[in-house]
Every structure is written in C-alpha cells, then in structure tokens.
1. Taking FRET efficiency 1/(1 + (r/R0)^6) of positions 179 and 283 (r between Cβ atoms, R0 = 35 Å, to 0.05) for each of 1, 2, which is largest?
2. For relative contact order in percent (Cα under 8 Å, 6 or more apart), which structure out of 1, 2 has the highest calculated value?
3. Given that helix-only ellipticity at 222 nm (-39500 (n - 2.57) for each DSSP H run of 4 or more, over all residues; to 500), derived from a single structure, equals -11500, which label among 1, 2 identifies that structure?
4. Comparing distance in nm of label points 7 Å out along Cα→Cβ at positions 171 and 339 across structures 1, 2, which is largest?
5. Tell me which structure, out of 1, 2, gives 12.8 once mean count of other Cβ atoms within 10 Å over residues 59-66 is calculated.
6. If semi-axes √(5λ) of the Cα gyration tensor in Å computes to 33, 24, 17, which of 1, 2 did it come from?
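What follows is calculated from the coordinates using simple rules that are stated; it is not laboratory data. A quick note: this is a predicted structure, and the numbers were derived from the prediction, not measured. Cβ atoms are built from the backbone, for glycine too; each structure is taken alone.
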Structure 1
C-alpha cells in the first residue's frame, strides 16, 4: 500500500470515477429487463459512452501537455456521476444514450490529468502506479454491486442515488489539488524538451491496446448474458460474473506492477496476452459454474498490462505524456465500444457464443504486436526529479 497521501487519495478518487465506467455495463441488463432493449440496442448505449470518451481523452491529454489542469479532477468526477445518475430517468433511448455519453466525457476528462499527477506522485514506481490503477479496478468491481443494490431495490427510477460516489470522489481530490499547487514545477518541461519520441513503438502499442479493448469491453457488455446461458441461472449469476470480471482486473493490475519489478514491462505484458487466449476460449465454450474461473483468468490476463501500457506509452512519447496517456486510456475503452454493437447484432442474428468466439483472437494479436517491442528507459526528470540524468542511452 502506498504511503504517499496524495497517491492514496488519487487511488480512491480513481475508484469513484471508474465506478461509472463499470456502471454502464452493469445497467445494461436492467435496461434490457425494464425497457425490452435488444442486444444491439443495449450495446449502442455502450457505444455512445465509449465513442465520446475515446475521442475526448486524447483532446484532454493534449491540453494537459500544454499546461496542468488539476481542477479537472473534481469537475470530471462529478460529470461522470451525473450522466449515470440521470440515465434511469424516463424511458427515452435517446436521452439515456446522451446521459451515458455525458458520463463518458467526464471519465475522459479525468484520466489524462490524473495519470500525469499520479505518475509524478509515484516517482516512477511501477508498484505505486499499480496502486493508482487498482483504485480504478476496485471502482469497476463494485459497480455491479452498487447498481444491483440500488436498481434492484427501486428500479431504474432510483438511479439518481448513484451520484453519491462522485460527490465523495470530488471532495477527496481537493487535498491533491493543494499538494499539486505547492509542488515544484521544474524538471518535467526540461525533460520534455530533451526527450525523444518513438512513434513506431507507440503505434504498435496502441494497436495492441485496441485488440485488448475489443476483448474487454465486449466481455464487460455481454459476460452477464453469457454466464447466465452457460450456467442456466438467473440475473444474479450475471451480476456475479461482472463482479468477478472487475475484481479479477484489480488482481491483474497489482500482479502486473509487481512482475514489472522482476522483468521488463514488455515481457510481462506480452506473456500475459499469450496466456489470456486460452482464458477467453474458456469463457466462450466452457459450460457450468467453471465459467467463473475463466472469467477471472480472462480479467487478470487483460489487466496485467493495464498500468504498464500507460507508462510504456508515456515513455515512448516523453514530450507528449498527456497525449500518450489520453490516447492509450481512450483506446482501452473507445474501440471496444465501437465494436460492441457489431457483436450485439451478430448475437441477435445467430447466438451469443458465435458472436463472442472471435474475441479469442484479440489477445493473440496483442501478443504478436508486443512481443518484439523495445523496453524504453525512463527519464527521471519526467517524474519531477530535476537531478535525473537525461543522457542515459534509450533502448528505443
């Protein structure tokens, strides 16, 4: 557990924000049950959220490259919560999609700046960045539980209660803002001027993230339905599957950050993707309660690379840290949201198993893209250490 107070608060705030990413998928079964949405219509809501989030995150990343905007942290947290809280009001599909898109913009505004601030607070530690990412994973994990308690009790009309975590998260970021204002601002700009961007490696990493996004977002959208079919159990089985999926992400994030201290990040990420191929196949084809084991393994395998891919992207583009984080984090959600309606239409036309089967290829493609990537050196001045040596040879 990190001892840095700012990093702890950022981790908790990250949980409050990413809870709303998890809430989108968690609300889908309730929209289907109360409003009789088809698979395609339900996945269209995921598309509305993911599309705006993926487009907006690089924009916010570019803005934070020009100047730090720490006030984005509390403002974006509240925005993410408002969108989800209003999504259950009324029965209009258009309004529901718009509210979810609003939440996506809030999530997009939060991540590039929070990743920049967290990395400075972590001082380059993979474990500390892993704890920051863990906060988001915990938010994901508890989203289906919170949604189930609130919505199963009072129906979609109770969705305004879901604003509470956003209010808590926004308050917790206020001490971080004060710490950021007091922190020295030397080092990062000088390092940026001295750094050398390596776009080929960044592009390959981004393509691998695209494949990872397709697999994970599709799983988070449809795993509740898949597990219900595989087990023959009710709605609670699907909610439990989402909880396992998101909780496995928390385990994978910490595991990845710890492994990165023993081996280089590229090796850890590529190995994780290779082992995830079999796990995804298990989710698609294994019947009965054993499917929960494969849901957990899939989540762990897809989340071991999570924080490592963000820091790798920042190291491949040392002069554009905000842009690198924004694009990487945006792709993790956005492209998967774009493909979810396609998967939904295939599922409506054939079967859910047929629609999910191509996902087995996604981690395999990520492995192929990652396996020969170089491991970059880290310039300490990017982490707020003005005494860091910027002349060390780079492996990229």
Structure 2
C-alpha cells in the first residue's frame, strides 16, 4: 500500500519549511500486517472478489480456539496489525469475540466489510468494540456499485453504514477498485468522501485473483489509470496544503510510486531526490514480506491475491514458521533483495522503489512468477529503458482477457 497523503504532506512541509522533513520511521523489525479472512461466506457475489465468496457455509473454517492460538503466535512473532475480513466478517458469529481477544493482545484491529449488514444497532456494536478502523467498499455511484456488487440496494445500504458509523465516531474509509467498468465514477467518489467526512480513501487497482482474474479483461486502460491517479494526487496535494487529515492510499500496483515521483518532479523538482529516498526506503511491493494473508481454512498466502498459492496451514505449523520458511521458491524470491524479476521490470530505473510490482499479474498472464508485470502503465521512455534494452526485450507482455480454456497456467518458479 502506497501512502500518498503521507508523502505529499512531507512535500508540503518541505515547501513551507524549506527543508525536507526527517524520517519518522520506527526502529526495530516487526512482522507483517495480516489480512485474515475469518470466513468465506458473504451475502454478496462481487465481480472482482478474490475469494470467490458466496452466501453459504464453507466447511472447515477455523474455530475460535484455533483463531486464538494463531493470534498468540502472531503477536509473539511481532505482527502489529490484524485486518479482519471475509467474505463478509459480520456473518461470523464470534467476530466480536475475536476482535476483543485481538485487542487484548495489543493488535491494531481493523474491520473490512461491505457495509450492507450495518444498521443502527450494528453500528453501535462496532463503535462499542472500538475497532481502530473500518473500511467499507464503494465501487461507484449507485447503479455502478449495485452492478459490481450484484445486489440492488447495496450502494444505499453501504452509504448508510458509513453515515451510521460516522455518527458513532468510528474512523472509516472507502475502498474502491478501479476498472474500466467504474472509472467514470471515480471523481464522484472523491466528492462523496468529502461530503460524508470519510477519513480515508483506498484506491485499489484490479488484481488478477478470483473473480478479479476472470474479469481482468475489464482492467482499466493505462491512460485512464494515469488520469485517475492525476486526479487522486491533485486531490491529496490540495488536502496536504490545507492541512486536512484525510488520507489517500493506493494498492495493487506499485508503479504508483514511480508515477507519484514523476508527478512531484513535474511540479516541485527540488524535492524529487529526498522523496525518492523515502520511496526506496518504503520498498515497493510488500507481498511475502510486509503483508500476509490467512484464509478461512487457516492456509497462509503471500497476500490476499495469492489464494491459488498455499504456503502451509496454521493447523500443521505455526504462522511464524511458515512465514520464515524460504524453502518455497515464491517466498524466497519475494524476500530476496533485489527480487529476481526479469524483462522490462529488471531494467526499470524505478525498480528500487517499486520492487518489480505485483507478481500475481505476471504469473496469471505468463505462468512465470518473475516475468514483467503487464499491469505497469509506464512506457519504456518513462522507465528509462535504453534503445538497446527495448529492442532486446521486444514487445511487452500483452494483457489478455481471461479464457476458461486457459484458466489453469503452470507456475514457473525458476529464475
């Protein structure tokens, strides 16, 4: 996740003070942020769901006792944050017991929900539980969102949830996945964020997992992506200048860091060097390193988009052992610095701050974990590709629509 507001606030402070602010990075190592799909059951069947969730029970989900045991291991391993997700986590009967235990253990505890099940009573219960943050998915204006979520009335229910939580003083955020089906609604959602006094906006690029892989033919065209990010950056910049506490972040396309650096360079080139240092320290894609996923059955994945790639089960080995094990070729490559990426990603001048972008897209398109990310929207000149390198690499890996006839691609792990 790229914290756009954090970096633009630093640039705004540099403009005011004449010197770039010192890093406030904390000391010591910590475990990854863990996104935990406590249940796969969901009352929606969204077009871009990486979990392929539906409204029925899924046998074999972790019990409360198992969840508690895993949480103790996570805390001992230094995991700072738990994001409780689904499916729809509010459909899990012991969700609030799990949240209470997580808070007792000292985790920053967030809730990721579609919001449609939050009425006044549920909003009060969420507020009483004192979640640190609640993220609610809104993927467009009313008609667009309802088509995305495949439920008439979903938009109104989710918007009402935001208002109810806001009235209870709960820190909330909008989560938006950008595709060519809903890109036209992005400006309206930024206005909605301000109108409803929402604290955070999470702009997610489409990643190729679950239904998101099936619908990858609807990934936003590169120029539309750039236009959307221009608007996002400008909005965040104006908020930074005004001292607003609203936060804007992006995820699932680490080329955003390079594009942000170029955006600042065109407007305030004197701050490019220190900003680049910050972005290199951030390190780009965090799969397998700074972010982890545990699914509803207790299987560990490098992140939520790798549900088709199991690393091991917490029923067989503690998370800490699974996460530290580099015998798996994907995990070894993800933890290697620099990562063993190939193609134009390896030749890119922004490789140090992007980390080779999202490996899932490369694998889903080519079968090769370390091929170039076909979702990078920067052209060869922008990434500093020499004429010789461009000729040697030939054409880019194309973005191909999903085909059921080629839905199973062998995974090549060798470098």
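1. Looking at the calculated values, the largest one is 2.
2. With respect to relative contact order in percent (Cα under 8 Å, 6 or more apart), the highest-scoring structure among 1, 2 is 1.
3. Here the read-out was taken from 2.
4. Top value of distance in nm of label points 7 Å out along Cα→Cβ at positions 171 and 339, among 1, 2, belongs to structure 1.
5. Details: 1: 18.6; 2: 12.8.
Structure of origin is 2.
6. Traced to structure 1.
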